[in-house]
Structure formats: structure tokens, C-alpha cells
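Visitor: For reference, the structures are reproduced in the following blocks.
FYI, it's all coordinate maths here, none of it is from the lab. The shown structure was predicted, so the numbers you read here are calculated from the model rather than taken from an experiment.
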Structure I
Amino acid sequence: MRLDKFLKVSRIIKRRTIAKEIADNGRIFVNDHQAKASTKLEENDIISIQFGNKLLKVKVLELRDSTKKEHAQNMFEILEEKHL
């Protein structure tokens, strides 16, 4: 699954276009490598996202093409969340 689609479906980022923009600005890393919006994700990948002064690190638990809001949290596990 593409990185931008995962971020939208899991509701980490609300819109796919915003996820693409953040990735294009070099603020998303997958397994410690800078990622593009089209980066293919696998289960157990580690995603690090820098939102302004906040760093969010999550582990991909499962990949789904769509999900309901209450099940979106099951797609990832928050490993670290800190303010810079």
C-alpha cells in the first residue's frame, strides 16, 4: 500500500493530498529512509513524521484499503510522540 493512502486510511493525516505534501517536503521517513508519497509500505514498517514542532513515530500493524473510524487505530501502534 502507498504511504499517502495508509496515512489517510489510518487517519494519522486527514487528507491524502496533505500526506503527499508532507512527504514531498522530506518530513516523512520509513525505516529511517526518507520516503515519498508513493513509497510502498509493509507490515512492521516504522514511520516517522515531523509535524512542525512534533515528531510522531508509529509501527504499521496492518494494511487495509478502507476502514471505519473506530478500527483505524488498529492499523498502527504509536511508538513515540514528542515535542521538539
Structure II
Amino acid sequence: MIKNQVPAVMTGGQLRRITPVEGERLMGFPDDYTRAPWKGKGAEQCPDAPRFAALGNSMAVPVMRWIGGRIAAVDAITV
């Protein structure tokens, strides 16, 4: 994500910010996967910003699974 850009979706002709759970689902992670203890507080108090940062620093699970499958298929052919 580009710095200072807010992840958003159109709802009824208006933009709204997506939730961390929606971001996790788009990336192929289980719900609340990025919820973690933060600055000495419990996971349930983790704010959205570090959760979005974690998603921005990750790769989409379905895409990585597909790439891994293609590598395995080529490896099976060449070995």
C-alpha cells in the first residue's frame, strides 16, 4: 500500500474504510490473524494501524499457494 493511502471500498456510492478482518479475508488469512499483543496490551486492544501494516507486509496466501504448486509441478517434470 502506498503511504498515507487508506484501504476503502464503495458502499452505496460512498467510500468506506475496510476493516482489518476484511483485509485479512482478502489476503487469504483467517479472521483476526493479525490481532496480536501490542505495546504491552492484550491482543484484543490491538489498534487497526499495526494490523493493516502487517497485511501490507505480507503476501496473499492463495497467490503463494498457486506459485508453490507451479514450482512443484515444474520440479516434478524436471526431476
Structure III
Amino acid sequence: MDTSAYYDKLTKVFHHVFDDDSIVVTPELTAKDVDEWDSLGHMRLIMAVEETFRTKFSAAEVGRLKNVGEFVALIESKAAG
């Protein structure tokens, strides 16, 4: 899967989790950019991403993420590994 396909899938996840079809998922996107992305929203997002991409993330992996670009890189590394 190429990187743009990951962003396409993530966009659908973000729209569903945050119930907001106006969210534009970019590498620079952070929780500060999405109104509903609080701690509960974060947990819902992680679980939805795990389900969508059929993978699991450790708390340490998730805790190091600074933006969606880093999240995509993590997802890609899990898919490759």
C-alpha cells in the first residue's frame, strides 16, 4: 500500500471517529487542530486505526507521536514488519 492510500483510509477513520467530514488529514495534523480530539477521542481514534489497519500499538509508541505524519510512518512500519 502506498502512503496516499494510508491517508485515504485514515481520513475515513477520522471522519467517522470525530463525526466531522470536513477534517483534512495531513502529515502536520495534530490533536490541537481537531476540536473533538481530546483524551477520549484519542483512545477512540487509536482503537479505530488498530481495527482498520489490523494492528496493535503500544502505549509508548502512541505516546511518542507528534502528528499524523508520524502516525502514518508507524502504521507503515507495522505493515512492513
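Visitor: Can you spot which of I, II, III the value -19500 was calculated from, given it is helix-only ellipticity at 222 nm (-39500 (n - 2.57) for each DSSP H run of 4 or more, over all residues; to 500)? Walk me through the numbers on the way to the answer.
Guide: Working: I: -5000; II: -13500; III: -19500.
Answer for the origin of the read-out: III.
Visitor: Quick check on the output: 27 is relative contact order in percent (Cα under 8 Å, 6 or more apart), derived from one of I, II, III. Which one produced it? Can you show the working numbers first?
Guide: Details: I: 27; II: 22; III: 36.
Comparing all candidates, it corresponds to I.
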